[in-house]
Structure P
Amino acid sequence: MHGSFDALWSDLLDVGRDATSGGYRRFTGTAAELTCREWFIAQAGARGLDIETDRNGNQWAWHAPDAPGRAIVTGSHLDSVPDGGAYDGPLGVIAAFAAFDELVARDALPAGPFAVVAFVEEEGARFGVPCLGSRLLTGALDADAVRGRRDGDGVDVATAWSALGVPAAGLGPDPERLARIGVYLELHVEQGRGLVHSGHPIGVAGGLRPHGRWRLSFRGAPDHAGTTALVDRFDPMLTFARCVLEAREAAAQHDAVATVGRVRVLPNATNVIPSAVEAWLDARADAEASVHAVVAEVAARAAANAAIDGVTLDVVEESFSPAVRFDVGLAGRLAARLGGAPVLDSGAGHDAGILAAAGVPTAMLFVRNPSGVSHAPAEHADRDDCLAGVTALADCIAELAP
């Protein structure tokens, strides 16, 4: 089945790849992501699977959908962060189709329903909320609030989802679909170096650490950069700059990590004092209390500095994912099936975490990443390890089949 994986990987390798950075730009509803969605449909059709797009834009490829029992579902996502790596997301979808091929070759397909899924907007790169498709599916997000969201160019969700062939009026919880899932299994490149140090090519996820995103809006007064004295300025950039440094200090104090990786400045002109700065804070830790402590401290310090600088500040939570523990029995069963694969926790977020939080029995497999780098072009997994991941995924599906 090596040829199956290689062909699938080759099909997507150049889609949405930036010639300058070498990273991927596959944002929901854009040409590159739509090409990936067309690829999903083609791969499902080539395997005789029933193709379905749900009310939230998630894609499903079904084997024996009408068979009795609840389904084994596996997959991941096809979108990317700006200039992201090749493996985060697509590896899980490619491995799902390749595992299906391996099970066919073994004559070991589940007798019950089985599906490959590609969740939409997992990274939240276009509309700011990660795992948007799975959150809508499970009811973890208010659909009305989602419909009102706009991307950085002012395009709303309704317009973007119309490119997917999905009316925004239908977005929302899908309890009947959720109830069809008996177990969800996601394979993903490891976003760290835990497996490198363990010596194993494949690991099993024990849980996901809590994490969230907060939007900080600093508003001042625009003015001329050359004629306005320093004492007469209400410059939100100064307040924001202090905030970035204080986020780092707060994270170190609370044994957490904090990142400001996205900023929007208005009017964004060299010779104009900014009128506003919007920044997004990402905070993560082992404990939820530590995450909230970091955010509270950053907000308090930023508010104090804003008062001194004559700037206003608004802080809005855009998303929060509590700590998730995957099914212990399921994780142990799969680790044993894989010859004692290590069980690892992760600081990343995944659709698997959203489904687990909604009560779906869920497990994750990690494929070794020798670089330890993720969300960047240097993200990597060796071909042999990817093939081991396909086999492990097929083994686990066979293990879970009734």
Structure Q
Amino acid sequence: MVTIFENCTIFDGSSSKLIENSSILVESDRIKEISVGRIKMAGARYVDCQHRVLMPGLIDAHIHAYTPTFSFYNNDRVPMSLMANHAAKILKGMLHRGFTTVRDAAGADRGLWLAIEEGLIQGPRLFYSGKAISQTGGHGDMRPGDVIEPCGCSGYSGLVSVVADGVDEVRKAVREELRQGAHQIKIFVSGGVTSPSDPIEMNQFTEQEIRVAVYEASTRNSYVMAHCHTQEAVRRCVEYGVRCIEHGSEIDDETAVMIAQKGVYVVPTLAVTDVLRKHGPQLGLPAMSLEKINGLYEKILSSIGACTRAGVKLGLGADLLGHDFHSFQGAELSLRGEVNAAVDVLRSATSINAEILQMSGELGCIKQGAYADILVVNGNPLEDLALFKEAEKNIPVVMKGGKFIRNTL
């Protein structure tokens, strides 16, 4: 089936200039033609956009599909078959919010990817990391402090992360995730908010452990993404070859210049931080986590400003957990709009995130030959990022790979 969108105003994922009175021809799963004016083809299905903005599907570069709650310890105890159904609901919601591609930052696996690819569940394109890799007592070690392995002979392996200590264990852990098809590798290099046993300023993994992860990923033409909040953790990652920094909550101007010079990406995560600072007690977070979150949101805004001034390429990720809060995903764009121009936020959510996924020219753009992942939106997102908060109301058309997920025009 050929679909032709007509009377479009195109945001192509990069340019700040909208292309008015345009048409786009979609054949199979790709964009075949873009033209100013009409495209005529017998037998085609026409969609009149009525001069609405047509843009690439959004990309969220930091999600967790296997997180129905904010408690990783409790999530570890959910039967895998039940967790897969939780993930199916979470991913379907993301797709219907206009996120046609996502990068799972810890937990999602080959089975979940295959379920989407084979049409068994409805979800975005999924780039998965497998289990993220943590040192003992690091951010990915989700055991409470009073839990001790009975024989002391094995490390922690949970639903979203696995413990590896020393160069050889890290090498094996990375190879194992790559063997299972992981698109990228995730490691933890600083403490975090929700983890029970590590201060947020705690450095994690040695130089040699980080470098071996980077090397092993490179053998598959892949890369390492690293959880790190602190400036020191960021600088260590950049120096040791990590390609993508997650969170990057404490970055000053000098560090931002270093990041830009090395061509490293940063994916800030404002939505989850906003949720935690507003709903932490309701979520049952311990006092230690509530203390960690104090002032973190403002630090992230400052870091984004520093990165913007230095020319760092910023991706976009919401990092939301729990069924009650995934609906805030679209708010990540308007939160970023507090410090970035709308066009830069849209680039982060489309073409820059596509670069991070190593899919430039195929995702995150309206371009001949690209995948037909397309949104039609009410209003002008270059002027109002808040429209993504209410996807059902403001995004009448969602198309993934040439197939309509929603079309209410």
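If mean count of other Cβ atoms within 10 Å over residues 123-130 is computed to be 21.6, which of P, Q is the source?
Label of the source structure: P.
Which one of P, Q has mean count of other Cβ atoms within 10 Å over residues 227-234, as calculated from the coordinates, equal to 11.5? Before the final figure, lay out the partial values.
Numbers: P: 11.5; Q: 25.4.
Computed on structure P.
Out of P, Q, which one gives -8500 for helix-only ellipticity at 222 nm (-39500 (n - 2.57) for each DSSP H run of 4 or more, over all residues; to 500) as computed from the coordinates?
On the way: P: -11500; Q: -8500.
Clearly, the read-out refers to Q.
If distance in nm of label points 7 Å out along Cα→Cβ at positions 139 and 275 comes out at 1.6 when worked out from the coordinates, which of P, Q was used?
Q
One of P, Q was used to compute P(r) over Cα pairs in 5 Å bins from 0, in percent, for residues 115-338 alone, and the result was 1, 6, 11, 13, 14, 14, 13, 11, 7, 4, 3, 1, 1, 0, 0. Which label is that?
P
A short reminder: the numbers here are calculations on the coordinates, not readings from a lab. Everything quoted here is computed from the prediction, not taken from an experiment. Cβ atoms are built from the backbone, for glycine too; each structure is taken alone.
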